[in-house]
Structure P
Amino acid sequence: MKNVFIGFLLICIGSAVRAHDHSIGLHGMVLFSVDDRIYASHLPMPSGKHAVQFIFEAQLPNQYRAQLMPFLKANTLVTVRPETFSLNELRAGSLTQFSGDIFIGHFERTGKVKYTDITFHVQNVLLNKPVSTSQQNGQFYALGLGNNTCLLVHKIGKSPSFDQIAKAQCDYDAGHTTEQSSSTNRPFTTFELTDFANPETLYLETSDFK
């Protein structure tokens with residue numbers, strides 16, 4: 001009887017802790033590919049539970065991966081409407097998979113559902129940072145992917161800001177991360193720093209940061 005009571009108590013405590021997790025919600029993602037790998041980026045907002053920049057390598061079933069690659073390589077906008085989950089648990093590494101529906105286009109705008117109830121496995125977290133709107137725009141996270149490739153991710157700042165992800169040639173090792181400044185506080189089309197060559201924008205969002 002004592003063990004049953006303890007078990008019930010632990011369940012109640014766990015439920016109470018989860019009830020106070022204000023990061024639980026629908027955390028949309030955008031998908032993009034680099035060198036035949038698929039990455040997912042949480043769709044951040046300037047404030048609230050979505051004010052987090054989180055990018056990871058996503059593993060999904062091979063048949064869907066193969067069918068998505070032509071869209072991703074063409075830089076077609078592909079987004080995910082996932083099940084409700086705790087962003088805190090995802091950031092902490094205790095949530096390692098979730099299911100969601102894949103849309104061609106933005107799932108909250110005019111996107112069309114392509115696949116439903118697909119399982120995403122979280123691997124190789126590249127970026128896990130809160131949004132700080134007290135800083136100036138024009139700062140970028142430079143994330144080494146290996147194979148002479150980097151991701152350049154705009155560090156979201158004061159409104160009006162923007163969420164921009166680009167790939168570029170660089171000599172960073174995989175896992176090497178720095179912060180860099182660009183010559184503009186607006187989305188870039190070229191990057192003047194010599195560390196990065198031939199940048200190509202993979203994702204750009206401005207409407208959510210006006």
Structure Q
Amino acid sequence: MAMSGNLYVVAAPSGAGKTTLVRMLLASEAGVNLSISHTTRSPRPGESDGREYHFVAVDAFRAMISRGEFLEWAEVHGNFYGTSKSRIAEQLAAGSDVLLEIDWQGAQQVRQQFPEAIGIFILPPSMEELTRRLTGRGTDAPEVVERRLAAAQAEMRHVGEFDYVIINDQLDQALDDLRAVVRAARLAVGKQRARHAGLFAKLL
């Protein structure tokens with residue numbers, strides 16, 4: 001069955017504003033759904049299964065890995081996180097757009113199994129601004145900020161692996177750019193044929 005939905009993979013270094021942009025996109029653009037990952041970590045207060053994450057036991061997660069059920073997965077701070085391949089496929093086949101908010105390593109895994117995924121990388125306008133944003137949080141010690149900045153520079157070297165780059169200088173403009181990518185991708189000939197098969201059959 002043709003998949004009429006698009007899969008968007010959004011990545012960025014810490015402090016670039018990815019989470020804020022994604023949240024604003026989901027609130028303003030109908031038909032885009034945030035992928036809900038599986039995780040082995042325990043739910044935090046206020047979280048519920050199937051909303052923030054699908055919470056599963058470690059053994060169950062490992063079994064899913066062995067069956068090849070993940071589009072991408074990783075171990076982070078002792079917990080596993082992964083994206084279900086079948087859940088993504090079901091949503092795309094139904095015509096829904098799906099957005100994955102992951103790092104560049106997860107994006108590489110996705111492209112290996114789903115090369116038609118649309119990669120979007122969010123950049124800060126400068127290292128000075130990135131430093132200001134990370135320092136302005138007021139939650140990290142200076143040495144932690146330095147490590148985050150070094151990690152951010154390493155992550156940004158992978159920008160060439162993505163299809164689109166959005167520089168998040170002015171938030172409203174960056175959101176407009178992100179929405180433009182989403183809307184343009186929906187107008188690709190293959191997607192329009194899949195979504196409007198009856199119309200194409202009549203007209204052509």
If distance in nm of label points 7 Å out along Cα→Cβ at positions 127 and 143 is computed to be 2.2, which of P, Q is the source? Q
Name the one structure among P, Q that helix-only ellipticity at 222 nm (-39500 (n - 2.57) for each DSSP H run of 4 or more, over all residues; to 500) of -13500 was derived from. Q
When relative contact order in percent (Cα under 8 Å, 6 or more apart) is computed for each of P, Q, which one produces 32? Q
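If P(r) over Cα pairs in 10 Å bins from 0, in percent, for residues 119-158 alone is calculated from each of P, Q, which structure is the one that comes out at 25, 42, 28, 5?
It must be structure P, since only it matches.
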One of P, Q was used to calculate distance in nm of label points 7 Å out along Cα→Cβ at positions 55 and 95, yielding 2.1; that structure is P
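For which of P, Q does distance in nm of label points 7 Å out along Cα→Cβ at positions 135 and 191, calculated from the coordinates, equal 4.0?
Q
Every number in this text was worked out from the coordinates using simple rules, so none of it is lab data. These numbers were taken from a predicted model, which means no experiment stands behind them. Cβ atoms are built from the backbone, for glycine too; each structure is taken alone.
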